[in-house]
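Below are structures written as structure tokens.
Values in this text are rule-based calculations from the coordinates and carry no lab data. Predicted model, so just to flag it, every value in this text is computed and none were measured.
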Structure 1
Amino acid sequence: MNKSVVGQKRLPGDLAIWIFILAELTVFAALFIVFSVSKSLNVEMFAEGQATLHPLMGLINTLSLITSSFFVAKSVLFASQGQLAKSAQWVWIGIATASIYIVTKFIEYQSLMALGYNLRTNIFYTLYFFITFFHFMHVLMGIVILIVVANKARKGGYESDITGVETGASYWHMVDMVWVVLFPLIYVIK
């Protein structure tokens, strides 16, 4: 079992995922800066655009992803205890909870587009759709990674080394953390 030596600190998962996470966070940080600067240059347009968003849906998405991350964290705990079947179950529960985000985001996109808003409406909607869809694609990729982790855990594939479970969880927590910043930036802060 891949367990940390008492008192020894290490990053969970594979080093490559942390390099990837750092690169992804850099891209999201750049997008957040572009959004913030554009907002400061177009205050009225951004306020009008923000008023058309659905903060309740954004809150549902936030709760969905935070809850999903909690379940994925529980799966890592069970994997570290050698309980791979339970680990797989918690990953599947995390995936199911994250699916609420997918459905809610589709509904939100559909309702905005039905009102005539799209990437070409103005800079607010260009950035809104681009940033949230970029995050949406990360959620989908994270779900695919979690499906692979859950299937491998169910088959006992992490008996001697849980690095794969930690790696998938680390990526998933990054996706969650980005939304926790994205939600207030785009939906809440005036």
Structure 2
Amino acid sequence: MARLIEELRKLPGIGTKSAQRLAFHILRSSADDAEALAEAVREVKARLQLCSICNNITDVDPCLYCASPTRNQRLVCVVEEPTNIATIEKTHYNGVYHVLHGTLSPLHGVGPEHLRVGNLESRVERGDVDEVILATSPTVEGEATAHYLAGALRRGQMRISRIATGVPAGSDIEYVDEVTMTRALEGRRSV
């Protein structure tokens, strides 16, 4: 039981108490349920891989986005994690992606060498990209990552853009923090 709790604690967002609750739930479950969970973990590790072009999680290489003939292969949206892609897809974006699998975080020992940037740099150096959209989160780490990438990828006439940030739709200005309001004012547009 202690080993199971320790393994569950390694999952993101799972502390000791949550790991204990999950471990006891698994213990109370039927043997078939426990085996189904174990098999699902084994299967995802065996069948899924990272796309050799964009680093997205996929069961085919290249992934469906990179292999699609209807997508603009010269427009690349850089995201922090594979889960960010679903949000961008809701906007009807028609380019392709590049997944970093993290952000720069010097306080946690995460430097540029820990991010998956090499294949993006190769695409840019080959001249395969017209624009890179930096879609990292508006956090300190996300901003640092976007700034680093903007410098590392600057080549010729290729455009590098950053997603807009500011006051979210439906929110009250009274509750917006200083950084968000500053970004909103800087990113204003004519109406």
Structure 3
Amino acid sequence: MTPRLLLRKPMRRDARQFHAWASDPEVARYVFWDPHKTLSQTRSVLRAMLSQNRLRGLSSFAIVRQRDLRMIGTIGLVWRDWQNNSAEAGFSLAKDCWGQGLMTEALTAFLRLMFEEYGINRIEAQHDVRNRASGKVMEKVGMRLEGVLRSRLYYKGEQADVALYAALRDEWLDAQQGKDAPR
């Protein structure tokens, strides 16, 4: 929980709120999925998220705004490497919530949870270099840019350069303690 948000496991009843923003082409522009065309498709995606949480040990969360309990986004692990104790985070947010610091708040809470409760040592995140807002969120939460992978991905009909960020548990937690200290 954060001052404005609740991160919780997604539920089947989230489908309508999920569909409301996942069907927006602008929200889907720089992610690996296309805009959801039907509520049935959103329900199917939601079932797959729930299944992956159970079967693969991934942790996908609904981002819920506390003031109205509206599901405004998702955040979770894209993959997890158990042997090397590392993972990749991915996230998306409703367009009407952009520019309010909500994803920064959600990603900070998510990293803290993954590092403190799940014991993951390294968490990566990547973004299409054209999506500068995602990079700014990663920087604000204390992830470090490790490089740009040229022509790394082919999606939505074109090659894309990808910026790779990462945070290491001990470094990140130490830096957060400094931020939390009274001044």
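A few comments on the model shown:
- Read-out mean projected area of the Cα convex hull in nm², for residues 105-168 alone, computed value 4.6, structure in 1, 2, 3: 3
- Origin of the value 1, 7, 11, 15, 15, 14, 12, 10, 8, 5, 2, 1, 0, where P(r) over Cα pairs in 5 Å bins from 0, in percent was derived from one of 1, 2, 3: 2
- Structure (1, 2, 3) behind the derived value 14 of relative contact order in percent (Cα under 8 Å, 6 or more apart): 2
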